[in-house]
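Each in structure tokens, the structures are laid out below.
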Structure I
Amino acid sequence: MISTNEFKNGMTIDIDGILYQIIDFQHVKPGKGGAFVRTKLKNFKTGAAIDKTFRAGEKFEQAMINRRPMQYLYNDGSDYIFMDMETYEQISLPSSFLADGIRFLKENMNVLVAMHDGEAIGVELPITVELEVSQTDPGLKGDTASGGTKPAMLETGTMIQVPLFIKVGDMIKVDTRTGEYITRV
């Protein structure tokens with residue numbers, strides 16, 4: 001059991017049988033009344049974020065999450081197939097486990113699969129991925145890094161904004177949390 005005083009970003013707690021990850025929290029001590037903790041929680045199953053307020057000192061069960069390195073193999077049409085890097089065991093996960101990460105998932109990519117009580121509950125992509133630009137408008141002479149942006153389609157089929165000097169075939173680094181261009185590789 002952990003108290004609201006021990007909350008940390010990234011910690012996973014069990015509230016009424018549902019696993020939540022703490023995205024953000026803030027201790028509030030008003031001039032009148034008791035102190036409380038305002039939190040932003042992410043539901044592990046649905047990926048939805050909710051705001052919840054708890055009384056200071058309230059206790060919760062801390063969920064033990066194991067993150068296992070796995071490799072993404074392929075999409076069979078409805079599910080995504082991953083292979084455990086140690087045991088070579090394959091597991092099938094629905095797209096809801098990947099949330100927005102599907103946009104940057106590429107075959108043979110190494111990811112972390114969050115496990116709770118032997119059951120997969122989510123997939124964590126690396127913070128940055130290197131992807132090839134498959135389609136974009138040609139750049140013009142004089143384009144610079146600070147000039148502006150244009151849309152580009154990546155090898156995964158995702159559209160993002162890139163600087164004007166990027167051309168088809170370039171490998172770029174993308175932040176999977178925000179979906180933004182970082183640099184050319």
Structure II
Amino acid sequence: MRFVVALTGASGQIYGIRLVERLSELAEVHVIVSNAAKVTLKAEDFDLEYLRGIATEFYEEHEISSPLSSGSFKHDGMVIAPCSVKTASCIAYGITDNLITRAADVTLKEGRKLILLVRETPLHLGHLKALCRLAEIGAIVMPPVPAFYTKPKTIDDIVNHTVSRVMELLGLDVEYERWRGI
């Protein structure tokens with residue numbers, strides 16, 4: 001199995017990092033980091049070199065000639081975590097001026113899963129229209145909203161639950177606490 005994970009400049013870099021950690025135990029993981037993500041990683045006290053070290057392959061957003069730019073690069077799904085509204089909007093409207101948006105565009109055109117953990121609030125009508133357009137063209141829009149029925153004790157509990165849901169959407173069999181009813 002092979003997955004693509006991109007991190008953009010929105011807050012919540014832990015989602016992308018944890019997803020890469022978990023996926024790399026099971027599969028090949030190609031990671032793309034935007035310039036804005038580098039700033040946010042630093043602000044949120046994460047080490048870019050750690051992320052580079054756990055990725056199977058690591059790319060910067062300007063590496064538009066990488067294999068990820070082509071539909072001939074087969075993979076089992078792409079996740080952008082966290083996904084900025086800028087990136088989501090570019091994908092929604094076909095603006096493919098960097099490796100992240102190009103790889104996402106290729107993922108959609110090839111009929112593969114594209115999951116966007118959009119991190120923005122509140123949302124204005126322009127944001128909502130872009131997100132609606134993404135859903136219409138086949139992306140899965142999944143803001144990382146915590147499930148409090150799990151009674152999380154730590155931020156890691158919240159992050160792990162969301163990442164498990166993402167992995168399941170990618171088609172992986174994962175165990176996590178599910179809603180059981182009352």
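Here, each number is a calculation from the coordinates, and none is a lab measurement. Just so you know, these numbers come straight off a predicted model, no measurement behind them. Cβ atoms are built from the backbone, for glycine too; each structure is taken alone.
When distance in nm of label points 7 Å out along Cα→Cβ at positions 91 and 163 is calculated for each of the structures I, II, the largest result comes from I.
Upon calculation of Rg and Dmax of the Cα atoms in Å from the atomic coordinates, which of the structures I, II produces 15.4, 52? Numbers along the way, then the final one.
Numbers: I: 20.6, 65; II: 15.4, 52.
Answer for the origin of the read-out: II.
Tell me which structure, out of I, II, gives 1.7 once distance in nm of label points 7 Å out along Cα→Cβ at positions 83 and 115 is calculated. Derived from the structure labelled I. When relative contact order in percent (Cα under 8 Å, 6 or more apart) is computed for each of I, II, the one that comes out at 14 is I.
Work out the source of -12000 here, i.e. which of I, II gives that when helix-only ellipticity at 222 nm (-39500 (n - 2.57) for each DSSP H run of 4 or more, over all residues; to 500) is computed. Can you show the working numbers first?
Details: I: 0; II: -12000.
Going through each structure in turn, the value belongs to II.
As an exercise: volume of the Cα convex hull per residue in Å³, for residues 35-130 alone, calculated from one structure in I, II, equals 105. Which structure is it?
Details: I: 113; II: 105.
Checking each candidate, the match is II.
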